[in-house]
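Taken together, the values in this text are just the output of simple stated rules run on the coordinates, not laboratory data. Everything numeric here is computed off the predicted structure, so don't read it as measured data. Cβ atoms are built from the backbone, for glycine too; each structure is taken alone.
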Structure P
Amino acid sequence: MRKRARFYILRLFIQRGLGVFLYLLGAGWTMRLRSLVYFAMYFFVAAVSSVAMYWISPETLAERGKVNTDSPKWDKALLGVYWLLSFFAIYLLAGLEAATAPEIGAIFWVGAAFQLAAAALSLYALMVNPFLESTARIQRDREQTVCKAGPYRIVRHPTYASVLLWCASVSMMFETRLVILAALAVAIVIVVRTALEDAMLKKQLAGYAEYAREVRYRLVPFIW
């Protein structure tokens with residue numbers, strides 16, 4: 001189990017390293033203060049979350065490392081688009097536009113705070129939900145139950161909410177047009193995936209329909 005968890009962590013850091021490579025490729029192999037701060041935080045939060053989960057629940061990390069699952073076709077398609085945009089394409093675009101970014105100001109630092117908030121929310125959800133796999137499926141093989149602890153008492157999909165926070169963060173920290181458009185595309189993918197997964201859970205996971213009546217909001221409290 002821990003071996004699989006370590007493999008997932010290694011894969012995560014390779015993905016993030018490729019994101020840095022694509023940024024440098026686009027930026028002409030230069031790194032400005034804006035990107036230095038962003039990527040330092042990007043790897044820091046990944047390291048903290050990985051270490052915490054490795055000791056708290058290596059099984060959750062191991063299960064998140066599975067790529068070939070019985071998830072629906074729509075999930076595989078949306079996950080592929082999300083993965084390409086959020087781990088790779090957005091950083092290539094950030095690099096290509098690096099020279100056009102404005103001076104660092106308050107917007108950048110608010111974005112940095114959002115990045116920390118997104119990481120904290122995602123980690124909290126991972127800590128309390130052992131069924132938080134990377135793909136959307138009904139985990140009958142693991143006897144899945146509804147999680148109602150921690151952030152799940154406020155919204156039904158806190159990890160997807162954390163992705164929306166990250167979309168705001170990356171837009172504010174790079175502050176360029178194409179990065180904002182890419183982040184918006186990621187947010188749309190997440191909203192669609194949330195709606196489809198939520199409908200699937202209501203139909204197929206015992207107790208989820210009742211939970212949905214208790215916790216009314218999917219992603220954003222008082223909105224949706």
Structure Q
Amino acid sequence: MKQIVLLRHGQSLWNLENRFTGWADVDLSENGEKEARDAGRLLASSGLHFDEAHTSLLKRAIRTLWLVQEELDQCWLPTYKTWLLNERHYGALEGLNKAETAERYSPEQVFKWRRGYTVRPPELKDGDQRLPSRDPRYAAVKAEKLPRTESLADTCARVQPYLESTILPALRNDKKMLIVAHGNALRGLIKILSNIGDGEITTLEIPTGRPLIYEFSDDCTPKGYRYL
């Protein structure tokens with residue numbers, strides 16, 4: 001049976017502080033580093049090895065992958081980094097404390113921003129230092145493609161081309177892949193593969209640092225997923 005392992009990065013410093021993170025390049029917390037190493041040990045003890053890895057351009061996912069590779073003794077693993085696997089962009093909410101934001105805008109409004117499938121938070125304005133176009137890691141991406149805010153629907157639409165052009169063809173060639181990314185990017189992959197409804201996907205919780213095995217039949221038809 002063909003498999004892909006999906007892994008949400010370990011806890012970040014802003015996860016710990018209950019902040020909207022999105023594309024902000026926040027590092028792992030001490031507990032996040034432990035979660036990443038534990039995930040690597042779990043994969044190793046399960047006898048899983050990989051041919052290649054895929055991750056985002058954000059430090060918390062990249063460092064999670066590094067720590068997992070160390071535990072697997074696969075530091076040589078070919079790795080592909082892409083902004084298409086970045087977290088959902090939370091626009092002007094990035095960096096704000098979620099509880100304080102709820103007090104400012106109302107819990108109902110924040111819930112819509114977080115859980116409404118097509119609802120976008122307020123976008124970044126011209127001149128904002130947080131604009132992705134100011135970040136050299138996105139220099140090769142056309143400015144009009146870089147988001148100023150995103151809904152979950154936007155994030156799903158962003159990950160789908162990478163799934164179809166890169167991940168699934170590698171799976172058809174019998175590549176064993178580890179994908180280390182973010183909660184909403186992984187929601188997007190799972191939604192597409194499992195054909196989950198728009199409302200249902202918004203309630204899907206993906207824990208940090210817990211490997212998820214997605215299984216496929218020999219003809220690459222998705223069969224479902226399970227956690228290790």
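Tell me which of P, Q gives 17.2 when you compute mean count of other Cβ atoms within 10 Å over residues 13-20.
The value was obtained from structure Q.
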Computed -22500 for helix-only ellipticity at 222 nm (-39500 (n - 2.57) for each DSSP H run of 4 or more, over all residues; to 500) - originating structure among P, Q: P
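For mean count of other Cβ atoms within 10 Å over residues 21-28, which of the structures P, Q scores highest?
Largest calculated value belongs to Q.
Quick one: mean count of other Cβ atoms within 10 Å over residues 29-36 came out at 19.1 when computed from one of P, Q, so which one is it?
Numbers: P: 13.6; Q: 19.1.
This value belongs to structure Q.
For percent of Cα pairs over 17 Å apart, for residues 45-108 alone, the calculated result is 57, so let me know which of P, Q that is.
Numbers: P: 66; Q: 57.
Working through the options, I get structure Q.
Please state which of the structures P, Q yields 17.1, 51 when Rg and Dmax of the Cα atoms in Å, for residues 93-140 alone is computed from it. Could you put the intermediate results ahead of the total?
Details: P: 17.1, 51; Q: 13.3, 39.
It was calculated from structure P.
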Entry that produces 32 once relative contact order in percent (Cα under 8 Å, 6 or more apart) is calculated, selected from P, Q: Q
